[in-house]
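Heads up, there are several structures right after this.
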Structure P
Amino acid sequence: MPALGYIVWERRKKLKPEYQDLSGEQIRDIRQAGTEVSAEVRIPRVAYLGDSSIAGLDKNPDMFRAEILIMEMTFVAADHAADEIDKQGHIHLDEIVERASMFENEVIIAGHFSTRYSAKQIHRLVEKKLPDRLGGRLHLWV
């Protein structure tokens, strides 16, 4: 099932490693001689993953590196079968737990919870599986 996701990138020019030990004048001279002394670096700043199975994250590892990740976590209770959830194009809390070490994000905002749960249930179930909330970086948009 197709899903939309986006990454907002910051593009920067960074001095190439081979020129880092040179003085400013030397770098200027090399640049004026027509040699490119910098390379573009792309930094993922904000990633948004719409309704998607966990494959949406797995196939886009830059989403794990974005400063801010906004994603869905529709199911949080243990009684939902992962294969059924994937077919529906949603993510389960257990899939996040399995990948906890992969999240490098500074902030992770999870939302789009099933209406089967109350806000209290969502908070309780997430606390049980992720008591530190990924180092305090996981925020629930309930």
Structure Q
Amino acid sequence: MSGDLAKQLQANGLTADVGPAGGYVLRFSNGLTVYLSGDTGVIADQELVVQREFHAKLAVLNIGDVFTTGPTEAAYVINELVKPTSVIASHANEAATKDGKLLPNTKTAAFKAAVHGATYVPLSGKTMEFDANGKCTGGC
């Protein structure tokens, strides 16, 4: 949970428990290993397990900034912990594109600007394809 939300809840005499961090690592038949962050924040397992053990080459990272990482935290996860070849921004809870173009001043645009590697934005009706090394080979 973001610090601002926790403070707002506390100021109103409320608390919330969002449960344990989660996520999945999938390996496809072409050898591609993908990290699906789920609704989680920054956790040590992103480096210890996802990067060191499974060597994820593609990440699909939620950047909603309430129960998940925000753009800055998500970029840290990608740049410093998981270190995949490519990342797909997900679950930003915003209209991030118009006519297939990324809108400026969005959480998704801030995330993309902060990530050092290849960052992709999903578009309705477009299928992205990735090779075993996490490099986009189509639809990007």
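We did not get these values from a lab; they are worked out from the coordinates using the rules stated. Quantities reported herein were computed from a predicted structural model and do not represent experimental measurements. Cβ atoms are built from the backbone, for glycine too; each structure is taken alone.
At-a-glance table
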read-out: For 1.42 (Cα Rg over 2.2 N^0.38 Å, calculated) the corresponding structure among P, Q; value: P
read-out: Origin of the derived value -7500 (helix-only ellipticity at 222 nm (-39500 (n - 2.57) for each DSSP H run of 4 or more, over all residues; to 500); candidates P, Q); value: P
read-out: Parent structure of the calculated result 15.4, given that mean count of other Cβ atoms within 10 Å over residues 48-55 is the read-out and P, Q the choices; value: Q
